[in-house]
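Next up: the structures, one after another.
Just so it is clear, none of the values below were taken in a lab; they were calculated from the coordinates. The model shown is predicted, which means the values in this text are computed figures rather than measured ones. Cβ atoms are built from the backbone, for glycine too; each structure is taken alone.
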Structure I
Amino acid sequence: MNATLLELEDALNEGVVQENLLISMSAPDLTQGERSAVSQVLTTPHLALGPQLVEFEKCFSELIGPYQCVGVSSGTAGLHLAVIAADVKDGDLVITTPFSFIASANCILYERGFPIFVDVDPRTGNLDPNLVQEAAQDLIQGGVKARRWLPASGRANDSLRKGCLKAILPVHAFGQPADMDPLLETARRHGLVVIEDACEALGSEYKGRKAGCLGDIAVFAFYPNKQITTGEGGMIVTASPEWEALFRSLRNQGRDVFDAWLNHSRLGFNYRLDEMSAALGVAQLARLDEILQKREQVAGWYGERLADLELVEVPFISPYTTRMSWFVYVVRLKPPASRERVMSELQKAGIPSRPYFTPIHLQPFYRKEFGYREGDFPVTEYLGNVSLALPFSGVMTETQVDYVCEHLGRSLTRY
């Protein structure tokens, strides 16, 4: 280990607190420009639905293409409104992935729809298009074949068995697009809406096409660990002017553009994106290429240093991914390595790490509500057992990456 790493380790062991030695799980990439943009909003009378939100939506539309963009308070809020636009109602079905952050399934439940989980590709962790095609055909046909896609509690539910399949909701996990062409083919064949959960994938490309421009509706998110951040916030993208108008109404308590003050045409929500968040988004978006390049560099450092560790599998990038947008850096630990022991060893060295993801169907609520159990989705469960997120952000230094990789390698030597 070189002198810099020895100094870093000694400082951590002695409890020395220095900013350049601290390794966080993630961190936003912010400059004085972002801070000034937010501060400037405080000198104006507009704190909600003002000019900064208009500018953020305009800049996002210029980035993503000729699409309508509607800012909302979070990615989860955006997914919820997308489910409403897809006309998902009580008992309707939406095919989606169990290997994701829980919001991509919860948003279906908000409208009393039902998420139909389909297992994932073992290489990418994204939806398996062949299984999606099979599930869609069986669910539309109904009967015995449809029952196999339902959890234990759903097989005895007459209303659920008769539910209408409305949409497919693929997730671009970890910043890598799902294999969209076959998913879109299945959707078009059966008249289904495709909702892209692009919350982790800003800037990624699939066969030269931008994530967020592939389905009928897409949603991005700007939580502090995302590629760009607005603190909290999200953006809905669609080519449909009708859906754009619906989203603008729904985010603002159901007020339509022609409604008088305090008049509300439909049931809506408080999903507005505030002006300070939007101003931060405008400043961050102007630096997007720089931010993505920095994250790619950090991922490259990890890839170089971990390539020779026999018990570590680095992320697989599919040939159809023409641009990877690095959201997190998730490795897979091979047997006989113990993920829990590795995490404990890393923590002792001052290095945070996380299991990523815990399968949605094995979350306590989904087990209790729907009767899911181990073995229902073997690939997802395998990935959930072996995947480990390492510290990652565009502001990590090469020395910090060296330190993480050195200690990860040490923790695996016992095996």
Structure II
Amino acid sequence: MLGIPLNYRLSAGEIVELINFCDAENLIFDPSFSEIVSDIRQQLPGVKRYICMGSDIPDFATSYEELVAKSSVEEPDVEVSEEDSQYLNLTSGTTGIPKAYLLTHYNNAVAGPVMAAMHDVTYNDTILTVFPIYGRVGFAWSAMGVYTGARNVILQFDLGQMLEIIEKEKITVSNWVPTIASFVFSLPDLDKYDFSSLRALVFAAAPFPKTLQDQVKERICPNIYEFYGLQESGILVNMGPGDKEKKPESVGTLYFGADVRIVDPSGNDVPTGEVGEIIGRGVAVTTGYYKNEEKTGEAFRDGWFHTGDLGRFDEDKFLYLAGRIKDMIISGGQNIFSVEVEEMLMAHKAVAQCAVIGLPDDTWGEMVTAVIVKWPGVEVTEDEVIAYGRDNIAHFKAPKKVIFVDSLPMTPTGKVTKYVLVEEYSKG
């Protein structure tokens, strides 16, 4: 059975390819996508049943609610072991079309108890889950609520409604991405909302600049938790409010059951403080990509999962991110880590969000380019941003071109799809 993650902005052709790739016989979809599903049905001979959630069920589909109501209350007569695959999930798709990967019952069984302890979640909490539940983070927070007995308010992300829910339902803890915080601070009437019930906000999925952290602590919630990991790896490192106060630029230290190394292109450990690729292993790491031995072989080497992310350890074994290998810009023969430039730009009073990319250039090879969303009502010019960069970072790292946009392309989990920006702005 497969649910269509249309929020990934897949085309009809890509949806057909994904469904056929997964050999799905049952397909779940939202009624708002009935027309798309109806148009592609003839291209999906392997699908035997279409299941629609909600109202306005099309003629060719079965109602999800009716299907559940008719189901037996008896436990299925099936033996299940911890090594069995529980479900197939999709990566975020930040560098292209999402890849399918498998998670076992064991992978997910350890998530609830450990994540609950990590974030101090108990039955006294009221959780707000805004991550999609078909993704790994949303699934984990749902499991946490069940495990601890905490109330769990599940919301498909809507900025205004989310803030109203926090106040109305007395939310105590929620998992956000930094982008959500940026959206929140763009609201002119933010001060009318009451956040006093929040004891903790958990952040993940994208770099979290210190300037944004300070705003969160001052105006929304004083206690910040953070963790790092990929969909395929689960959590690799984490940190609580105390450590976050001491080392705000870090994403944490080793998570329960995880091991992390920083290596060079040959797989050798780099010295403390030097940047290399982050590789990890642990109880939450996927068993591999579905029907993709080539990608599995690339990612899993000698028992370690290669994340494709760049990072470094400090002397206390706290991890700091430096971007993705594919995001690294080579300009004039120099390696430039986009995260470092982004964090510098985010300290500018006019910059609400930004993504730093490399665009083809005859002189430099790649030109450091900043794609920026400005705070409402705050004006800044390209020349001013370029001058600010040259004043606050090494000249070869400073943006040579600035593009102002209304919004950045993102995955449903709040990660910027930089490859979309590169494709769009490389055309010129």
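Mean count of other Cβ atoms within 10 Å over residues 82-89 was computed and gave 21.8; which structure, I, II, did it come from? Source structure: I. When FRET efficiency 1/(1 + (r/R0)^6) of positions 170 and 362 (r between Cβ atoms, R0 = 30 Å, to 0.05) is calculated, the result is 0.90; to which of the structures I, II does this value belong? Answer for the origin of the read-out: I. Quick check on the output: -12000 is helix-only ellipticity at 222 nm (-39500 (n - 2.57) for each DSSP H run of 4 or more, over all residues; to 500), derived from one of I, II. Which one produced it? So the calculation was done on I. For distance in nm of label points 7 Å out along Cα→Cβ at positions 242 and 282, the calculated result is 1.9, so let me know which of I, II that is. It must be structure II, since only it matches. If distance in nm of label points 7 Å out along Cα→Cβ at positions 66 and 306 is calculated from each of I, II, which structure is the one that comes out at 5.1? Value 5.1 for distance in nm of label points 7 Å out along Cα→Cβ at positions 66 and 306 corresponds to II out of I, II. In this comparison of I, II, the computed figure 11 for relative contact order in percent (Cα under 8 Å, 6 or more apart) is attributed to II.
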